[in-house]
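Any read-out appearing in this document is the output of simple, stated calculations on the displayed coordinates, not a laboratory observation. Computed from a prediction, not measured in an experiment: that's the story for all the values here. Cβ atoms are built from the backbone, for glycine too; each structure is taken alone.
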Structure I
Amino acid sequence: MSDILMVGLGGFMGAILRFLVTATVQRSVDTNWPVGTFVVNILGCFIIGYLSQIAETRQWLTLEMRLFMVTGFLGAFTTFSTFGNESVALLQRNESFAALAYVGLHLLVGFSAVWLGQLLAGR
């Protein structure tokens, strides 16, 4: 049960910070391009890369801290960070085709799913 609470607490905090950062960045620029979401996604990628490296090389993060930070906080802050981390992990394991397929399928199927969802909602 404490694992679920760690994920939930991290998710609560990550979702709030995502909202605040996205809104603040978006308000600070004069564009319709979703720069706030872009900043959150890139920041999330940086944080997950940093934490993953520390966890691997220094055994710095306990299981509870990984659940809180990576699964909960970053999972709610941005799932793009997980996508980036998993893609890089495939490349580091010399699974270039799998990494390319993973990225390509996310883009192709993800965009198609958005389009299909919009199409179905419009009926």
Structure II
Amino acid sequence: MPRVSTNVARLKRKNKILKHAKGYFGRRKNLYKTAKEAVERGWRYSYRDRKNRKREFRRLWIVRINAAARLNDLSYSKLMNGLKLAGIEIDRKVLADLAIRDPGAFSHIAEAARAKLG
């Protein structure tokens, strides 16, 4: 059976890891084993934090909507319930943006929600 040389594949694998480790501090950027550990850890964090970013933005939007709703004498939950009853389908991202950039438009939406609450 012929001897198999894996030089090309191994070098490609190593270079891929070392390329991803570019910019790391100390040995992490040029020693394969430590670079591999650091890069794989980074990949795990980035996978986890892509999920966390979605959670954190939703929390931020809710805080902003609640603050703007309280300026219009509503709580967040009553505002969202009123919007649902009024049939106004605006997502939280857009509502939070309106609350920051156009408080007048947000207050019109809040009035529509309050009218449906009764």
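Taking FRET efficiency 1/(1 + (r/R0)^6) of positions 50 and 82 (r between Cβ atoms, R0 = 30 Å, to 0.05) as the criterion, the top structure among I, II is I, with the largest value. Which of I, II yields 33 for relative contact order in percent (Cα under 8 Å, 6 or more apart), as computed? Corresponding structure: I.
With distance in nm of label points 7 Å out along Cα→Cβ at positions 18 and 58 as the yardstick, tell me which of I, II scores highest. Of structures I, II, the maximum of distance in nm of label points 7 Å out along Cα→Cβ at positions 18 and 58 occurs in II. Computing Kirkwood radius over Cα pairs in Å, for residues 66-105 alone across structures I, II gives 10.6 for structure I.
Determine which structure produced the value 84, 36, 19 for Cα extents along the principal axes in Å, calculated from the coordinates; the candidates are I, II. Answer by label: II.
Among candidates I, II, the computation of distance in nm of label points 7 Å out along Cα→Cβ at positions 42 and 74 that gave 1.8 used structure I. Given a computed value of 7.0 for distance in nm of label points 7 Å out along Cα→Cβ at positions 2 and 90, which structure among I, II does it belong to? Structure II accounts for this read-out.
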